[in-house]
Structure I
Amino acid sequence: MEQDITLKKEGQSLAFLKPLLAKITPKFQKGDLLAWLKKTGITILSITLFLGLWHMGSKALYNKEADFKIEKALTEQGQAAADAERACIESGESSCQPNTLPAPTQVWASLQSLIADHKVITADKAAFAEKMAATNEKLIAQGKNAIVYTGRASFIDIVLTSIKTVFAGFLLALLIAVPIGIIIGLSPTLRSAFNWFIQIFKPVSPVVWYLLVFMIVKTLYIGDNSDNAFVISFISVGLCAMWATLVNTAMGVSSVDKDYINVAKVLKLGTFQKVFKVILPSSLPLIFTGLRITLSVAWMVLIAIELLAQSQGLGLFVWEEFQNGANDSNSKIIVAMFVIGIIGFLLDRLMLTVQNMVSFNKNEGV
């Protein structure tokens with residue numbers, strides 16, 4: 001009897017799980033678990049295939065360059081030099097290793113090295129801040145600028161700089177493109193008047209936008225010795241990437257159902273009320289499509305612009321590693337490539353999530 005009472009109490013205590021189980025159980029019965037396992041298995045298989053092909057390709061390129069170096073030594077210096085070159089390559093000595101596409105294991109080792117380097121630099125920054133704390137307090141009390149750490153930036157700091165730059169550029173693009181797109185979209189006359197402007201400047205290269213912004217910013221900050229690389233970078237990114245949002249916003253506003261506009265007239269809504277209560281909600285799917293494209297374009301062009309502006313971001317990092325030509329430079333470039341791709345994917349997912357939160361039209365993305 002006591003056992004029945006205990007079981008009954010336990011059943012009551014677990015009653016809150018019944019709605020959750022009711023939602024989960026039918027899904028498994030419909031084969032969702034099997035579909036998920038299939039999808040996951042295919043993904044893992046594709047990743048394994050990619051890594052395998054990458055490894056074989058890098059090994060083939062390594063062997064080709066190694067054979068070339070040995071053959072060159074044999075032709076120019078004789079058998080002894082060729083044997084010495086072969087022995088050096090087989091020993092793993094960095095000075096004579098073929099400088100070609102790195103294998104996945106080498107890229108993984110470079111990633112670990114960059115993370116370890118970040119920890120060392122972070123510790124150095126903390127030690128510097130502690131050492132200069134008393135001095136900086138005196139300088140600040142005197143109205144002077146504090147002494148800041150000017151050592152090299154870690155890879156994590158470089159990535160964060162790029163993310164900060166791209167979001168600043170994206171915000172600038174949003175603030176320019178959305179209002180102008182709304183104004184143009186509301187007036188067929190303005191769309192015709194500004195169409196030439198959009199069609200001419202939309203395909204302009206990021207390099208040209210950088211040069212234009214550099215001319216203007218350099219003049220505005222003339223006589224100022226501060227570093228303007230960040231300002232030049234984010235403005236160039238914003239101007240280069242804003243066109244998709246501008247065009248999509250104008251298209252979304254101009255294609256709002258006329259019945260909605262007529263209802264707004266019947267309700268005697270003012271211009272701002274009509275825009276914010278009728279036009280913008282109806283235009284959100286197209287506007288967010290433009291914003292997603294803008295963010296993707298901003299992240300792509302950022303690399304070239306950072307390189308030109310000498311901004312301490314991923315673009316400059318990749319170029320410096322390429323120029324450096326060290327034994328692990330190629331591996332670090334591949335690490336940067338993956339980081340750029342992963343961040344680009346996450347930024348797109350972020351925009352898609354925001355779009356689904358504020359729009360009635362839900363989109364799973366591609």
Structure II
Amino acid sequence: MVERMNGLSLDFIIHPGETIKEVLEERQMNQEELAIRTGFSPKHVSEVVNGKKGISPSFAKGLEYVFGIPAGFWINLQGIYDKEILEYREQEEIDENEVEIVKQLKKLIKYAEELNVINKTKDVFSQIIELRNLCNVKNLTYINKLLTSQVAFRKSQTIETNIYVLYVWLRICEIIAQKRKIENEYNEEKLRDSISKIKGCMFLEINEAIRELTKIFSECGIVFQVVENFTGAPVQGFIKNSDSRIILSMTIRGSFADIFWFTLFHEIGHLLNGDIGDSNFIDFTNSKSNIEDLADKFAREILINEKDFINFINQQNITEEDVIAFAKQQNVQPFIIVGRMQKEKNNYRIFSNLKKKYKWK
């Protein structure tokens with residue numbers, strides 16, 4: 001059992017029977033008289049006054065008649081006591097494993113507090129209670145089994161995953177999305193028809209682009225959001241079916257513009273390829289599978305015509321002017337062409353001055 005962290009002690013939790021005892025003394029009335037006046041047995045009155053039994057609504061009404069103090073006062077007093085006892089017992093049930101989990105979640109806790117997803121707290125005990133409420137579990141250790149039963153879970157093959165960081169990150173995504181109300185239901189055809197508008201957003205300043213993307217996706221019945229990434233949750237995207245709407249969360253892992261746009265169309269590819277179904281879908285960084293390959297193919301072909309690209313890179317002595325002209329032909333920014341070339345040639349130095357990094361707000 002861990003040391004108590006918020007000073008909560010049974011010594012400071014006062015049973016409402018103590019208040020009844022004080023009123024009896026003030027009125028110079030004994031318990032036997034109170035029993036007669038309320039119609040309850042002397043044993044019942046004694047048990048309430050001595051903290052062995054709670055104040056029921058009917059007994060509270062009896063106290064109202066006898067003392068002239070509203071029943072609501074006594075019911076509220078009992079409610080406060082019950083709540084404090086519950087909190088004390090919660091504290092007593094916290095074990096070292098939950099404390100260790102909280103230590104792993106320090107950055108995520110701060111992020112959740114900044115987004116008003118959880119209340120700001122100062123001690124580990126309160127943080128554990130906040131996280132239990134966030135994750136809807138009685139004990140944080142239950143998360144380990146819960147995640148694999150709820151989501152399409154395919155770990156990254158190269159990056160270590162912390163199950164607790166990942167689950168809390170997913171819950172943050174869900175809650176901030178729930179705060180944003182959209183009217184439209186998910187419409188796949190409208191999403192297909194919006195591809196060119198989505199593609200055109202890359203010519204905007206990135207924060208303006210995100211605002212415009214949010215609007216376009218909303219019209220398609222998709223809650224779009226860009227969220228911070230954290231060590232232990234190697235996720236590039238998270239998609240969730242939610243009440244006939246879709247939540248599409250992207251991380252800001254890395255800052256290269258070409259990666260952001262490729263990843264965005266990769267996630268759209270998952271939606272249009274029917275990979276989501278009725279479950280939550282976690283798209284891990286560097287995850288390998290057939291559906292990942294198909295989503296990659298979708299993103300590549302949306303951004304650059306495959307036949308045109310092959311003809312372009314087979315040219316001799318390609319210049320920056322050639323890259324810029326080809327990008328204009330494909331209706332993309334030059335950094336898209338450069339990113340593809342660097343990956344195809346496994347050379348991340350070529351035309352690196354045409355690459356672009358985003359500064360996130």
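Of the structures labelled I, II, which one yields 61 when percent of Cα pairs over 11 Å apart, for residues 100-139 alone is computed from its coordinates? Matching structure: II. Taking distance in nm of label points 7 Å out along Cα→Cβ at positions 36 and 308 as the criterion, the highest value among I, II goes to II.
Have a look at I, II and say which one yields 1.20 for Rg/Rh (Cα atoms, Kirkwood Rh), as calculated.
Details: I: 1.11; II: 1.20.
The structure behind it is II.
Matching task: -27000 is the computed value of helix-only ellipticity at 222 nm (-39500 (n - 2.57) for each DSSP H run of 4 or more, over all residues; to 500). Pick the structure from I, II. Don't jump to the answer; show the numbers that get you there.
Numbers: I: -27000; II: -17000.
Label of the originating structure: I.
Can you spot which of I, II the value 14.6 was calculated from, given it is mean count of other Cβ atoms within 10 Å over residues 60-67? The partial results should precede the final answer.
Working: I: 14.6; II: 18.6.
For mean count of other Cβ atoms within 10 Å over residues 60-67, the value 14.6 is produced by structure I.
Taking relative contact order in percent (Cα under 8 Å, 6 or more apart) as the criterion, the highest value among I, II goes to I.
Bear in mind these aren't lab numbers, they're just calculated from the coordinates by the rules spelled out. Note that the coordinates shown come from a computational prediction; the quantities given were computed from them, not determined experimentally. Cβ atoms are built from the backbone, for glycine too; each structure is taken alone.
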